[in-house]
Structure formats: structure tokens, C-alpha cells
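For reference, the structures are reproduced in the following blocks.
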Structure I
Amino acid sequence: MNTGKFLPLMLVPLAGLPAKNLLATDQRPNIILFMVDDMGWQDTSLPFWKEKTALNERYHTPHMERLAAQGMMFTQAYACSVSSPTRVSLMTGMNAARHHVTNWTLEKNKSTDRKSDVLEFPEWNVNGICQVPGIPHTYEVTSLTQLLKNSGYHTIHCGKAHWGAIDTPGENPHHFGFEVNIAGHAGGGVASYLGEENYGNRTDGTPSPHQAVPGLDKYWGTETFVTEALTREALKALDKAKNLGQPFYLYMSHYAIHIPIDRDKRFYQRYMDAGLSEKEAAYAALIEGMDKSLGDLMNWLEQNGLEDNTIVIFMSDNGGFSTDTRWRDAPLHTQNAPLNSGKGSAYEGGIREPMIVKWPGKVKPGTQCNQYVIIEDFFPTLLDMAQVKKRRTLQPIDGISFVPLLEGRSANNATRNLYWNYPNLWGNEGPGIGSTCTVRSGDWKLIYYYETGQKELFHLTEDIGETTNRAAQYPRLVRQLSQELGHFLRSAEAQRPLWKATGQPCPWPDER
């Protein structure tokens, strides 16, 4: 087990060369990965489509626009439809079908699947990932952060972790190679964004909820929104990092813009004045507060002369929370139009994310990439960016580096297939929500529903909203994609649900 007491490889002196001189020669880029929670593709004033929409006009994200002007926008960046699978794929380079953390994690040995009268869900890795063997319902891995740390990077975690359940090794970011951990734990959301409510922590002797944000006690009782508190602490960590003589990796992982939709007073009135409902205004203020954090980090880089040697990457972990159809009289705070559905769904609204990469000297400013990438690609990409040569891992890697796309070189991303497996049932109801597996191949996307055997085929270039199922029109293509999807799932040792009535597994997509 890593105790954190050994020195990074770059600190080990070579014969006749002091360690401090070694550090002085390490001019590799700093990396900031700015991850947002539950941010939909349209939750920004920056359009990731061919035209601006009413939603782009609603929100105010000037620093996302600023970052895009300095870097490359990805119009077809994909994650998983819920949080933990995405974050585990980022940390491991594995597709969720392989690592089996296919739903969100929280309590040890407890599934978060919604109940089904028809399906029995597989024994997925409810405890997440870990760095040691022998922990039940986990996948033992070598993390992205550990490899960065071993190569000489100073590693900082700030905000949401959500890689492992409570009372398992995976709940603690330190266990994955983060030297600094600010407010990261097993919880996947916040009990409260408000300093006035101590971010959900109780002081009356009763247990705090699992989602109470730890480690920000100095802001309790103040009017400091949690997004701002995390940003201030991240900047303090960067102030220290700049003096260490080694490149840094900051995983700035905001709890925003996950529910609850608390009001950020700094920005709320702007949206009320614009005529939004109270809930919509609060959500828009959450987004603008997140954007301010991005701007604060970019300002810090400029003020400290590090702008030209720091990569900044913007990404979200799943689509916007807009799918629950059980409460039809309750106003939704967001939508993902023109994409269909949202978080938890196999439709584009659940998995397509806003993504921007700024890499000075490598990425041409103000550019756009229309080839698709997926979250497990971040693992080899960041290692390429950091020039990490030693990459021996416990787990196989599914991701493909998108550095060639960033540098404008040709790559095979245009012809590869992307895969998703969600043999679970998320907590809400809505379009495209169910126990599904999915393949994207070029312009085409096939979704297979384990429970019903239904197959949906969409041409995304012509039908980005996935409104027209073309499965009956193209039966040969359905068979082909079903075979490719079935082959991948078997090769990844993917899981599938079982029929409650018989105890038998549901057929693979190429068996129906």
C-alpha cells in the first residue's frame, strides 16, 4: 500500500547531480483539469453546436468563452451517463464495461440501483476502485494520478472525488496519489452549497449527512458559497505548488452544478431580472459561479507567469439533470435541447459534454474539433501531455490519446467505435433511461435495452435530437452494430442483468 512517504522519482538524485538541479530541468507543462458535475452540453453561453440556442443566450459563462478563444473546443466529447463510472474511467483509462463501476457509489457494499420488477441487476463494483487487493466489490487499479506523481508531478485534488464507497480505500484521494486533498470524500454531491448551513455539516452532535462537504470548516457560518470556498483553497494550494520546483497537476473537481439548486447570491439577481423562474435563476447562478472559478484560476496563471506553460482542460462528468418525468408538475431547472433527455440516459443529453483544451504552443487558439472522444481517452492523453514514459498499470487501458487531434494531426478517432454499458437502473425516469448498452460508430448510434430487447438506431449528424428510430429502415446495419457491440462487451467481460423470473442473463445485443 502506498503510504505517501516515498519520494517522487524526479527527486531521486542521480550520481553527481543534486536533486534540486534535477527539478530545475523539469520544464514539463503544468496541468489543470477542470471537471464540472452534471453540466449539460448546453449549460453555457458557449455553443458547442453549429448555432447558438436559447439556452446559450440564457447563461453567462465568459471564462468558458475566454478559454475556447485560447484553445480547442470539442463538439462531440463523451462521458458516461452518471458520475462514478465517468470518474473511474478517467482515473483508470478503462471503459465502464470493463471496470464494472457502472452506477454511482456511496455506502459500502450497497447498490444504488433503482428496483425493477423484471430485472435483477449484476453484482457490480459498488465499492468503486482501490489501490490495494482484497477489497470486495472493487477493481484494483494503478491510478492516473499515481503515475503522474511517480514521474515528478505535484498532485492536488480539490472538490468532488466519488471513486469509492465510505469506509473503503477508494474514498480517500490520498490513496490514489494525490499529495493534497481539499474536500474530497466518498460523497457524490453536496448537502448544501451554503456556508450559512456549514455545507451540510451538523454541530448539534447528530451525524452529518453523507453528502456534507468535509474540510472547509473555516468558512462555516459565512456567506461563502462552496464553489468559491473550493476555489480559494485551490489557489492557496497553487501558491505553494509554484515554489516546489516541479510541475503540478490540479484536478479541480467542482461539486457545482449538481443538485441541490441553492442560490448563489453573487449572481442570482441577474437571472431573476432576466425573467427566469426562481429555480432557473438559481441554476444559472450556479453555472456562473462555476465559470468565475475557471476565470480565477486562469487569472492566477497569468499573474504568476505560468500561463504559457500550463494546460487547462474543461470537461463535465455527465449530462444535465433534466430527465425525471415522474414529477410533471414540478418545473425543471434545466434542459439539454436540442439533445434528448439528460443525466442517466443513453441519449446524447446524458453523455455528450462541453469540453475545451488549452495547450499553449501545441493547440491552435480558437479552433474546433468535431471528431469524437470519450472519457477513458483522458488517461493516455494526460500521460502523453506530461511525457510520462513509465506506465505499467494493473489494469488494461481502453482509452486512446487525443493528442494527435489537439496537434491537428490525423488520427483514427473518426473510424473507431465508442461503447457504453449500463446494466443498472438509475434513480429517475425519462427518455433513454433503462438498463442499456450502446455503440457509436461514425454518424450512427445503436442503443439496446436489456429488458425489452428493443433496439434504437439514430443518425446523429442528421438527427442530433435522436427523434427518429431508423432500426426498421436499416436492419443490416442494426445486425452489424449489434455484433460489434456484443463482441466488445464479451471481450471486456462486461456484466448484464438477469431475468428475475428465470435467473437467466438477458441476451446480448447480437442474440436478439
Structure II
Amino acid sequence: MTTSGGPLLVAALLLPLAAMLAAFVLGRAQAPRVVACALPVGLLLALAILADLLCSGEALVYLLGAWQPPLGIALRADGLSAAMLLTTTVVLGVVAWFAWGDFAQPANAPEARQPLMFWVLLPAVWLALNTVFLANDLFTLYVALELLTFAAVPLVCLEGRPETLRAALRYLLFALLGSVLYLLGAVLLYGVYGTLDIAQLSTRVHPGVATWAAAVLMTVGLLAKTALFPLHLWLPPAHAGAPAAASAMLSALVVKGSFFLVIRLWLDVLPGEMMLEAGQWLAGLGAAAILVGNLVALRQRRLKLLIAYSTVAQIGYLFLMFPLAAGLVGMGLSDAPAVTGGLLQAVSHATAKAAMFMAAGLIYSTLGHDRIEDLQGVAQQLPMTVLAFALGGVALVGLPPSGGFMAKWLLLSAALTTGQWWWAAVMVIGGLMTASYVFSVVVRTIVAVDPEKMPKMAVPRYREASVLALAIFSFLLGCVALLPFEVVQVGRLGSVLP
């Protein structure tokens, strides 16, 4: 049944859709203002959904056209959805604030493709992500994934350089391959169980050859879109070659859309006994991503490439939650610590990595390059930017009171509780490797040089302030664990009980 807060879910989809269409119709001069007006309203909507969820203690549901699934389509928001809706709106709001300096055109300037496309694609990404977080059937989620792909790929090649076009094409090929595999798996589930609604599938799905085949197909497709090792080859050139604001969106949010579907698939749809077997494989790929991504990041000479390979590593942490959740439930305990740790890691990474990519963009625009060995004196020129980069790095390493610390603490506690000490060892080693390259970059930036030799290009203070604000948010995110409620558990369909 549609709940009292259900119309908020529809509004969360209509708002970015209206912003996207209005930005396209009104053109380059008004598009930034349209997005700037829509995002605060979106933040209020996300907060209203979260408040309704906490007050009612139940998921928000809206049946489109009052048709019941499987014939109808249902929108549904639980604690996971609400947290990701709020994170998406916050990150996009700061990115839009930051991007005003790069993509806002004077009224009398000649028409340019790049700024208009950016302001149309930003609400398109917002719409696609909100649909991913709210849709409750596998086919609608497929449509949302495709919309996310076709909104994200043009962001990679906004500048039109040959290398960015190649990176965008590689991204598109990986994404389309992932979509085909995901759709094949969804078709298998529909053929066996007669529905694609997640709530209905959660009560019908049982282990079997067809179920395992569907699970493998869908998971591999989603991993290709998430860029989990070894399907990560498209990510570094795509994220490093895009404009700073676009890189922030791609790394912080876009890869989280497909990861969110992995959570839905394994925690809400598939039975727990399958998770007990598959969780170790997913976490094994995650551990490989942590080690390989950090090792390659250590060898990078360009700052944006270093941050991009760091994203490959940080994605790996997200997949450690699956065997830990299964292990907790296997012991008769709640899987909340593992699931909360995984979600908090996703939110912490989104805020920290967006801040770091935007900081790298300011450094590049000031120096004209992002060579790590030539970053001496940057702290003199861009003190707030360097501080933001350092705070984002602290969150990635997992030092208190950052969100990364609380996420890793929850995951480490779950690993030790379930006796899976090897995942704890991977997290500790990964944190030390992350600390080494973050420390190396920060140390180079604070080396003093002759002010006369520094570039004289000034960066607007509001752009530095936007980056620093997001980094501070990520740094203090761990404090949310002190709040007297468990957001992630509200409205969940079930756990990984076998």
C-alpha cells in the first residue's frame, strides 16, 4: 500500500527531471541558476524522506497508478535509500557550487556546448541515481542504470580531447557489457519466479541452477559498472581525464549506483545461504582491489591519476561487508554492524573523494599541471585547498573522527567477531598504503618556495571554501554514529538469514 510519505518519493524523481528539462530549454545563461535552485529543494526533500522514515519506523512506499506489483511499479525508500539520497544531494550541491567558476557563462558570451551540457547532465545524473535508490523492481533499476550510463559517459569527454574520447568509449563499452549481463540475469529470474519486484522476489527466490546463473550474470554486470578489480580498466583514464567537477561526480556518486544494486541483489533478493558462499568471492575481489589499487596509486606521477587509482582501492572496501554480514547472521547476530559499516564507507568515500578531485582541479588550474613532484609551494598559494585534500585523505585512511574511521571500525569489529581476521588484515594494510601516498602529496605541497616563482593566477575563495566544506563534512562524518538511531535498519526487507 502507498504510505503517507509516498508522494515524497515521486517528488524526488520529478524535481531533477524538471531541472534537467528546464536547463536544456532555457539554455546556457539560465541553466546554472535552474540547477542552483533545484538542489536546495532536493536537499529538503531528502531530509523530509529521512525524517518520515525515522518517525514511522517503516519504509516509504508509493504505487504508481495504484497498481500492485508485479503488474504495477512500486517506489520504495528504506534506510539505505534515504542515506544515499541525502549523500547524493549534498555532494551534487557542493559540486554545482564549485563548478560555477568553470561552467557559468556570461550573458553576452557566445554559445558554448560544454557548459550547457554540464548543467543538463548534472540533474540527469541526479535523476538516475534517485531512481536507482527508490526503484523496487529489477527492470526499472535496469532503466535507471542505463540513464546513469548515458548521463555519465558524456561527462568524461566534455572537453573533446582525443584521449578523453577514447576513455569515454572504453567506459561505454564496459557499461554496455554490464547492462547486457544484468538484463540477462533479470530475465532468468523473471522466467523462473514470474516477477521482478524485489519485495516479492525476496519471498520466492531459492537456490538453484537458474538462480545461481542469474546471480552470477547480474553481479558480474554490476561489477563492471562499479569498476571492481579486475573490471576497473575503464575507471582511471575516465575519471582522471574529465573536468574536476565531472570527476568528482563520477568517482563519488556514479559508481555507487551500481554498487547499491549489488547490495539490493545480495541482501534483499537472494537467499542467505547463497550469500554465505558468494560473500567470500566478492570480498576476495575487494581485497585484490584494495591492494592493487593502492600499489598502483603509489607509483603515479599525476595527482588526478593517483586519486583515480585510489578510487579503485576504496571501492574494494565496500565489498568486504558481504561475508561479514553473512558471518554475523550465521552466528545468530544482527548484520547491522557490517551493513552500516559498508554504507558509511560508501558515504565517506563519496564526500572525501569529491573533495579531493575538486582540490586537484584547483591545483591544476593554478599551476597548469598536476605533477606530484612539482607541487612545492602549493600550500602557500592554496592553503584551504591543501587542507581539504589532507582532510579527505584522512577520511580515506580511516583516522578519527572521520566517517572512514567509523566505517572501518565497524567492519573490523565484524571481522574479529566472526573470526574472519584476514579481512581485518587487508583493511589495516590498505590503510597504511593509503596513508603513505596521501602523506607524500601533502608533504610536497607544504614545502616553501620563493613567492616570486609561484603562479599569480588567483582562485576564487568560494571555490576553495566549497571544497573545504565537503572535506570537513567527510572528516566529521564519524560523529553520526553517536546519534541515537540506526538509519540503515529502518524499513529493510530482511537480512542475510539462511
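Computed from the coordinates by the stated procedures, all read-outs in this text should not be read as laboratory data. Here the structure is a predicted model, which means the values were calculated and not measured. Cβ atoms are built from the backbone, for glycine too; each structure is taken alone.
Details
- Among candidates I, II, the computation of distance in nm of label points 7 Å out along Cα→Cβ at positions 216 and 304 that gave 2.0 used structure I.
- Test item: helix-only ellipticity at 222 nm (-39500 (n - 2.57) for each DSSP H run of 4 or more, over all residues; to 500) calculated as -24000, pick one of I, II: II
- Structures I, II were shown, and FRET efficiency 1/(1 + (r/R0)^6) of positions 120 and 432 (r between Cβ atoms, R0 = 30 Å, to 0.05) at 0.85 was computed from I.
- Value 2.4, calculated as distance in nm of label points 7 Å out along Cα→Cβ at positions 224 and 240, assigned to which of I, II: II
- At a computed 22 (relative contact order in percent (Cα under 8 Å, 6 or more apart)), which of I, II: I
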